[in-house]
Structure I
Amino acid sequence: MLAIQATKAGGPEVLAAVEIDTPAPGPGQILIRQQAAGLNFIDTYQRSGLYPMSYPAVLGQEGAGVVEAIGEGVTRFAVGDLAGYGLGGLGGYAEAKVIDQGRAVKLPAGVDARVAAASLLKGMTAEFLIRRCCPVVAGDTILVHAAAGGVGLILAQWGKAIGARVIGTAGSEAKAELALANGCESVILYDHEDVAKRVRELTDGAGVRVVYDGVGAATLEGSLGSLARRGLLATYGNASGPAPPVSPLQLMRGGSLFLTRPTLGDYVATTDELDDSAAALFAHIASGAVKIAIGAEYPLAEARAAHEALEARKTTGSTLLIP
């Protein structure tokens, strides 16, 4: 089968299309014949060496397709089911993937493989951030960085559905328009405006209850400066590089602030947590409160071009690789 390997740590040029054997499911595992794989920033962190790993390695942690075979003892799936995963370990950039049954979810009616591959990792990230990491309630004001990105678009729509006021940031006028059409009341162009100053203007000096920041180094100071007293910064990604250290005294001076660096794995650590998170996401998709934007699709063999576009900030919404 066709797969995309990172041959060593480096830029997109280290990605290579290779032919490898189709794996067979072992006890408790299923084999998914993939119809789509999701592209995520974590893939670039692993490829670059920011998140150390052994090479060569088939990248990809999000995908969906048809269950083609099951191993001994599998009870959650049957051959022919549509299944998806959003944090299923490496191996997603391939025509088929083996995964433990407890790390995959069955797709409900109305959610096809493309939507699942475009939304599971990003959507469950949005779910834990807005429902469990810092639960948002009606009337809250929140700041969502990269609001036209895959996670950002879902966060903004989810926040609006709850009844929160959503302020977004974006890197261009076109992305700002997309964010405004998907839940944001206001959008700040962070390459041209002082984010913290603009947030204070929009909130009559109060700041926001929570900042969801997947950008990292470039936005950390603006995020902290945007928080209301006792506000929380959830810095969950490193799109611009890892965020620098923050002194506890800086949090005190900012208004007794809270800072967390959460990751999806700790919020879907059990199968029950995984099922609950995916169910909440699928319910919002089914209700129409959250619409999944697929900004681009690339043939699996063109994964390098997809990585280049993602890192150049040329993408919006979710990007798919199609086997």
Structure II
Amino acid sequence: MSADADIVGAVAAGQAPGTAAAHVALAVLLVLYPLVASDFFLTQIGGYSLIQGLIALSLMLLAGYGGMVSLAQITIAGVAGYVVAIFGVNNSGVHGFGWPWWVLVPFAILCAALASSLVGWISVRTSGIYTIMITLAIATASFYFAQQNYSFFNGFPGYNGIPAPQVLGVNWRGPMPFYYLCLGTASLAYAAVLYGQRSTFGLTLQAIRDNPRRMHALGFDVTAHKVFAWFLAGVIAGAAGVLLVWFQGRISPGTISVGTAINVLIIAVIGGIRHPIGPFLGAVLVVLLQTFAIDIVGAARFNTLIGFVFLVIVFVSPDGILGLWQRFRPRAAREAWTPEP
């Protein structure tokens, strides 16, 4: 295919031709990252950022394409994490049924997706601030329920000693295998969301976001489309929850606390909630701040620094880091591939 045909195809798909090149360059950098990074930067920065980005990506799918802002995404990820702890292996002496990973992981993700669908079914009949408040109430209730229930969730201590599986002699919790596992999962989710954006369902969901009454008048089942979007978001958050519990080796009510739920929203907004790459950009920035802010401002003020950075970015650019990039990159680069009307 000629270069002109590539350009036309990219524009027809709604993307600048440089987007594909940028994706290739980014993929190469991420694949080669372990060659220059220490074990600490591979897991604590690289792997953890990808996990946080996945959870924020599930929020981006709901808010960016469906207009549904959820504060319950860490709760959905927590469902998968608790399933792994309860039905897998743990050192807490409570439950731990020892299911094999190839049964446990799909089951955990399915449970998270079904829980997400339930949250969606409850909240989709509202909009705006009411959806936010309902999902916040669900996240808060889930936190206190897990903290006070000892027979199933083991209460405040939660579950410790949750190992990642070994496959073909490879420990998935090793720095490099775990990083590539997170990278592969994030890449699949990112590609799926990009594809879904331009699919029939994705276009319908965006149209429902913009004018639900008109879509209902045209014969579309608005509630069913929204609930299915919650199901898909639950699959992404559930996969992130499995990776998170393997990363930490434990899960407790603190993992699904209200503060953590708000952090997911901060990550998505800082990065840019209108494009799938935004949550990952926000995750890298927030994880770096959480890791190194203590050395800059001390343990008592690092959350203040994160809040200050959040306010500055939102004030300067409501579209987050992506909005800043669009604003400050050269005008010629912005207009080079703009199709004529």
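The numbers here are math on the coordinates, done by the rules we state, and not lab data. Nothing here was measured: the structure is a model prediction, and the numbers come from that model. Cβ atoms are built from the backbone, for glycine too; each structure is taken alone.
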Suppose relative contact order in percent (Cα under 8 Å, 6 or more apart) works out to 28; of I, II, which structure was it derived from? II
-0.35, -0.91 is what came out when log10 I(q)/I(0) by the Debye sum over Cα atoms at q = 0.08, 0.13 Å⁻¹ was calculated for one structure; which of I, II is it? I
Thinking only about distance in nm of label points 7 Å out along Cα→Cβ at positions 38 and 286, which of I, II has the largest value? II
With helix-only ellipticity at 222 nm (-39500 (n - 2.57) for each DSSP H run of 4 or more, over all residues; to 500) derived from the coordinates and found to be -8000, which of I, II does the value describe? I
